[in-house]
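The data blocks that follow each hold one structure.
A short reminder: the numbers here are calculations on the coordinates, not readings from a lab. Quantities reported herein were computed from a predicted structural model and do not represent experimental measurements. Cβ atoms are built from the backbone, for glycine too; each structure is taken alone.
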Structure 1
Amino acid sequence: MTLQITSILTGLFCLFMVTLSLRVSLRRREMNVSVGDGGDKVLQRRIRAHGNFIENAPLMVLAVAVIEYNAGVRWLVAVIALAFLVSRVVHAIGILYMERPTLRAIAMVMQHSAFVVAGVWLVWTAI
């Protein structure tokens, strides 16, 4: 059994993580800051966009993989993965470019919804 949806999601997350990480590294070089944020607001935002992604993406990849491996309903796996992917992109846009937290709030609702659906499915099918 191949985990096609998990593979696609993980591949896209790898590319997105590198993009976020490079933005931090380039700003660090530009501001000559090797550790911390040097009080630079742009660097602070880039660090948090990257950090928030890293704090949440691995667990969702694991959840999608387990659901897909356990022969989860394919459309449900795809919806969970897509909702989470969109939530991460929207969150990054919101934190990097917007002063108001509206986009981040939308992204967090999407992310938490995906986690709840995945969590409920995993627990329900295990008992």
Structure 2
Amino acid sequence: MKNNIKISVQVAKLPQHTSPFESKYAFAYTITITNQGKIGAQLINRHWIIQDETGNIDEVSGAGVIGKQPHLLPGESFEYTSGSVIKTSTGTMKGEYAMINDDGERFNATIAEFVLSEPYTLQ
């Protein structure tokens, strides 16, 4: 497959930034993006949909991830850690990365929904 981007996620609760009395639950997530395709590709933008137990949805969009727009050659990976704060003890996140391959074709790499709770790993 030409554009084959694998995304794996690991989630960790951040108790030092969590305050149930303030309805503030903090999570870190580590994402590994691996180019399993046959052509290089660059991550341009991100779009996240974050939902808590009450159904409240926050959408986050922007350029790159953690201030970077990594370019991945076939077989290369990029890993980063970021965080999210929600109002309930569990929630979900899903989204997509807007990418462009070395032929100039734009495509989206889907980030499957994962759970914000403790501990949780998606491979």
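Between structures 1, 2, the greatest calculated value of FRET efficiency 1/(1 + (r/R0)^6) of positions 41 and 113 (r between Cβ atoms, R0 = 25 Å, to 0.05) is seen in 2.
Taking 15.2, 51 as the value of Rg and Dmax of the Cα atoms in Å derived from one of the structures shown (1, 2), identify that structure. Computing Rg and Dmax of the Cα atoms in Å on every structure in 1, 2 gives 15.2, 51 only for 2. When distance in nm of label points 7 Å out along Cα→Cβ at positions 1 and 17 is calculated, the result is 3.1; to which of the structures 1, 2 does this value belong? The read-out was computed on structure 2. When helix-only ellipticity at 222 nm (-39500 (n - 2.57) for each DSSP H run of 4 or more, over all residues; to 500) is computed for each of 1, 2, the one that comes out at 0 is 2. Taking mean count of other Cβ atoms within 10 Å over residues 25-32 as the criterion, the top structure among 1, 2 is 2, with the largest value. Looking at structures 1, 2, which one was FRET efficiency 1/(1 + (r/R0)^6) of positions 89 and 105 (r between Cβ atoms, R0 = 30 Å, to 0.05) calculated from, given that it came out as 0.15? The read-out was computed on structure 2. Taking distance in nm of label points 7 Å out along Cα→Cβ at positions 73 and 97 as the measure, the highest value among 1, 2 is held by 1. Computed over structures 1, 2, relative contact order in percent (Cα under 8 Å, 6 or more apart) reaches its largest value in 2.
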